[in-house]
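**Student:** Take a look at the structures below.
Just so it is clear, none of the values below were taken in a lab; they were calculated from the coordinates. Everything numeric here is computed off the predicted structure, so don't read it as measured data. Cβ atoms are built from the backbone, for glycine too; each structure is taken alone.
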Structure P
Amino acid sequence: MTPPSHAPVMCDRVVALLAPALQQPGCILVDATVGLGGHSGALLRSCPEARLVGIDRDPGALDLARDRLADVAGRITLVHAVYDAIPEVLTDLGLSTRPRVQGVLLDLGVSSMQLDQHDRGFAYSYDAPLDMRMDPTAGLTAADVVNEYSIQELARVLREYGEERFANRIAREIASRRPLTTSAELVEAIRKAVPAPAQRTGGHPAKRTFQALRIEVNDELGALRRALPAFIDALDVDGRVVVMSYQSLEDRITKRAIAEHLVDDVPADLPVPGSGPELALLTRGAERPTAAEVAQNPRAASARVRAAERLREAA
């Protein structure tokens, strides 16, 4: 199987952030959303002492990553799992006690491969079955959500996960057309529900609805909330974690999870010394791609990178 063309987003910056922690013999990098292996390949080739544990929920992505990383095959272990299963994955691999891992990378959202496979239903610009599962072998589909959720529950999903201001109107229109089975039918319902003036600004009118359904189908925000504490816990001292998100909901969760470990474990107003913060930031806020990279790879436009380094063991 030949891997499709793929430009990993902000690859040079990701390598610069993680490579300093991956220079010692036996060091472990966990790429929790390995995808096509673009970031992992660049890191392994820059860090010849590093070994990779690559996790992905999409078995097709793992097959393509295996091909893409054939030249470093002796240093990789690929695992079919959702990234919030990292404690179980590390235990199964004998990495559940320290020293654990020295680098963790999480590249969120839908992958280029999934968008480009039109029959997966992720893209509103192509007619396809309403699926949107990142793991096509299990779980809820987008058709299940649009056809079986109540109007109130469907509106909540669109409002919370898509930040869609016309959530109620769209939910009612969808309900009036049930059953919907294809992305074209869903787009038609959205166009009918969204007022014409609103369709002339802010991009495609279906963009927020498709995002919301994808997040709901794959429990993306729930998995992220569960995963981030586990990633931080898995890091060895001087280990680094890098999270790349593509929308504000993911970025806020990431920011808060890291911030909890940036303060001393003893309040400043108590007369006893603390151990100091567990993490130190490696980025100032959320770093964005350069204009040159966005021009070369438009899918990088919304990327935001946050990174931190472990300073000490947890108390």
Structure Q
Amino acid sequence: MIEAMSLDFHDLTPDCMLDALAQVGLSGDGRMLALSSYENRVVRFHLEQPWGDADSVVVKFYRPGRWSDASIQEEHDFAHALHAAEVPVIAPLVLGGATLHQHQGFGFSVSPWCGGRRPELEDVEVLEWIGRLMARLHNVGAQARFAHRPAINPDTYGEASREALLAGQHLPLEVERSWLAAFESAMQAVRAAWDVTPHVSLRLHGDCHPGNILWTPDHGPHFVDLDDAQSGPAVQDLWMLLSGERAQQTQQLAFVLDGYEQLRDFDRRELALIEPLRTLRLIHYSAWLARRQSDPAFQHNFPWFGTLAYWQEQVRVLHEQIEAMQAPTLFV
């Protein structure tokens, strides 16, 4: 279902954001920098007076209507559980006894600023280090369950996405039939793999691409942006680290698992879910873009979405994924 939004980010002016910061006892000095985020509005504020050791903080204003307050709080609680276990992750600050705050209808959180760069995934030691880090995250993730956040599975990422696209009439008539046929074939392959592959659903980062792992020379990697934390198989947090041809991915995966298995067992039968999970992410991505078309920022940054050429390309990509799911499983 396409989400209804009661508020618009147009209402989130600089004055509104500064007032929100002041509401939790922090005072910006006027210097603000919008950080890269399509889903939410994320801004770095320099402070008039340092908060602890920090002279700047990052304020995240959550997109209205996307998550319930309870599900956002689960994200915060997960981040703090990771932090308590000394897993390097950016957790929201507790201000006035809370991590989730409200200002003029917008939910927001405040986190310490922590810089860094994307990790060098060509480096064997970096891959092993990230593998160990991921295992530590999963060890904490396995200790409890999400009550309010959804799971990543064929229903939530596949069927729900199809329903959203059809309900919003986002598929051009010229390509609707071919996309639906490709979708059905792809989902048959996804479900076939999902139903026969043993896997355990645990709390995950959920969106662990290299851009959500920042590296500092002194401290190594740390996780950012748990906004998509959901439940699912452990391999969901591993496959997005892989790139290149099959031989390259096999080598990368071997080094990541070398690190991972130092701290946590990994059921290698889950490797059969890599291509199904990639397929689900591709389908979900189209529905995500469709859900955001009322946001001018999306219209500006994704002007090609919804064009006939876009959907023809999605048909082609789904057929590629059908072939990939029929190919031998990546194995190390």
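**Student:** Determine which structure produced the value 11.0, 34 for Rg and Dmax of the Cα atoms in Å, for residues 140-211 alone, calculated from the coordinates; the candidates are P, Q.
**Tutor:** P
**Student:** Figure out for me which of the structures P, Q the number 22.8 belongs to, where mean count of other Cβ atoms within 10 Å over residues 52-59 was derived from the coordinates.
**Tutor:** Working through the options, I get structure P.
**Student:** Could you tell me which structure in P, Q was used to calculate Cα extents along the principal axes in Å as 60, 56, 40?
**Tutor:** Label of the originating structure: P.
**Student:** Work out which structure the value 9.7 belongs to, where mean projected area of the Cα convex hull in nm², for residues 60-171 alone was derived from one of P, Q.
**Tutor:** It was calculated from structure P.
**Student:** A further question follows. Using distance in nm of label points 7 Å out along Cα→Cβ at positions 36 and 164 for the comparison, can you identify which of P, Q gives the largest number?
**Tutor:** P
**Student:** For the read-out helix-only ellipticity at 222 nm (-39500 (n - 2.57) for each DSSP H run of 4 or more, over all residues; to 500), a value of -11500 was computed from one structure; give its label from P, Q.
**Tutor:** The value was obtained from structure P.
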